[in-house]
1. If we compute mean count of other Cβ atoms within 10 Å over residues 76-83 for structures I, II, which one ends up with the highest value?
2. For which of the structures I, II does the calculation of distance in nm of label points 7 Å out along Cα→Cβ at positions 100 and 212 return 1.8?
3. Determine which structure produced the value 1.7 for distance in nm of label points 7 Å out along Cα→Cβ at positions 156 and 188, calculated from the coordinates; the candidates are I, II.
4. One of I, II was used to compute distance in nm of label points 7 Å out along Cα→Cβ at positions 52 and 172, and the answer was 2.7. Which one was it?
5. Figure out for me which of the structures I, II the number 8, 33, 40, 18, 1 belongs to, where P(r) over Cα pairs in 10 Å bins from 0, in percent was derived from the coordinates.
6. Once distance in nm of label points 7 Å out along Cα→Cβ at positions 116 and 140 is calculated for all of I, II, which comes out largest?
7. Work out the source of 13 here, i.e. which of I, II gives that when relative contact order in percent (Cα under 8 Å, 6 or more apart) is computed.
Structure I
Amino acid sequence: MLIFLLLYPFLWLSTQRKEWHSWNGFLYRIWAKVLYFGMGIKMKTEWEFEPNPKQNYIYVSNHTSYMDISAMVMTVPNFSVFMGKASLSKVPLFGYIFKKIHIPVSRGQGSSRFEAFEKVKEALAEGKNVLIYPEGGIIGNNQPTLNPFKDGAFRAAIQTDIPLVPVTILYNWIIFPDKQPFKFTRHACKMIYHKPIITTNLEDKDIEDLKNKTFQLIDSTIKENI
């Protein structure tokens, strides 16, 4: 919180014009790096491909802890926006930035999901990366077991021809469990960025196959590492 408050004037300023939004991503990375360093957590990042700096991607990841957001903004190159639950908009100070730059969605509301989907496509058209947790949030108590994926990220990837990158986040459920907010365990975090899945020439009828392929890859990687 202290780090965030120190950076907040600059974070607030970066939201005021669209062309300044990329500075928000730069400041987030500073926040995340200081956070992980201050907590004594080593970050191990494994890339199975070399990201093209001229290409934007949809990154889809498992979600087990609030530490996942900082882990992704620290390790994903270039400016990214993320989709998150609408209640984040009510968080003091942070909520303002979230609403201005990122993509809120209300669970169970069809109109909110549709609006969020359109904002995802808009962000991709502007050349931004989009970070999505396809489980729809941190669901259940049996972490790190995956919950079924929702269609949105995969539909957006197919309809925009943007490569989809599966991401496996390991051990954040140990470091900072979602259901135990005052429990902290020092443990290395590991990020695995799998090879992109090319979505060119795919159609809506391929959403289920793309979703299942991504689920199986992340699920098997988790099981290999626990």
Structure II
Amino acid sequence: MKKGIKDLPEFKRPREKLVERGPEALSDAELLAILLRTGVEGKSALDLAHSILEKAGPELPRWSVKELAQIPGVGVAKACEIVAAFELARRFLQGKRPAISKPEDVLPYVQDLLDRKQEYFVILTLTGANEVITRKVVTVGLLDSAQVHPREVFAEAIADRAAAIILVHNHPSGKLEPSSEDISLTRRLVEAGKILGIDVLDHVIVSKTGWFSFAEKGLLG
């Protein structure tokens, strides 16, 4: 019969080790077992933690609730606890991030695009509080043409577990008015975002002469 954590000597139990010796003394599996709290029939919390680490490996901090819940014995409740713990740790380690509240807040992230001779299409991925997670270059085109596919745009957002994104591209010509292709692409991406549950908050065109916000002009939908 498999032994549970309670069957271990006290000095080997993860929670007792944490109290007595601090978190540095625990293995990854022991730390994860504390989050799980309980195991399932035939597996202690520590056994289950080992199973999770074997499946997910170093990608565990990026696994979703759905992915974790598919591991036998984990379930949605335990998966939520794991994902929440990693998200909380990430927020505290990174500190408070800048939030986007207006189009001008985007500009510091794209200053390097103003002098480009090619058209760059980038996205800012955001948390649910509109805090910037990262900036990603999606495509680089020639002059005023760039091929942008929703797959590439939202692959980056999904990888970041973003709640929302802001689209940005530059116009090397200096003109700020969106082309018919810009408007069509924006609407496609907004619709794709609705399906995926990732909001497109704005599409900002930048150039040496200034900036243009689709959201301010009512062109997002």
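Laboratory data are not the source of any read-out in this text; all were calculated from the coordinates shown. The structure presented is a predicted model; accordingly, all values stated were derived computationally and were not measured. Cβ atoms are built from the backbone, for glycine too; each structure is taken alone.
1. Greatest value across I, II: structure I.
2. Only structure II yields this read-out.
3. Value 1.7 for distance in nm of label points 7 Å out along Cα→Cβ at positions 156 and 188 corresponds to II out of I, II.
4. Computing distance in nm of label points 7 Å out along Cα→Cβ at positions 52 and 172 on every structure in I, II gives 2.7 only for I.
5. I
6. Working: I: 1.9; II: 0.8.
Comparing I, II, the top value of distance in nm of label points 7 Å out along Cα→Cβ at positions 116 and 140 belongs to I.
7. Among I, II, the structure yielding 13 for relative contact order in percent (Cα under 8 Å, 6 or more apart) is II.
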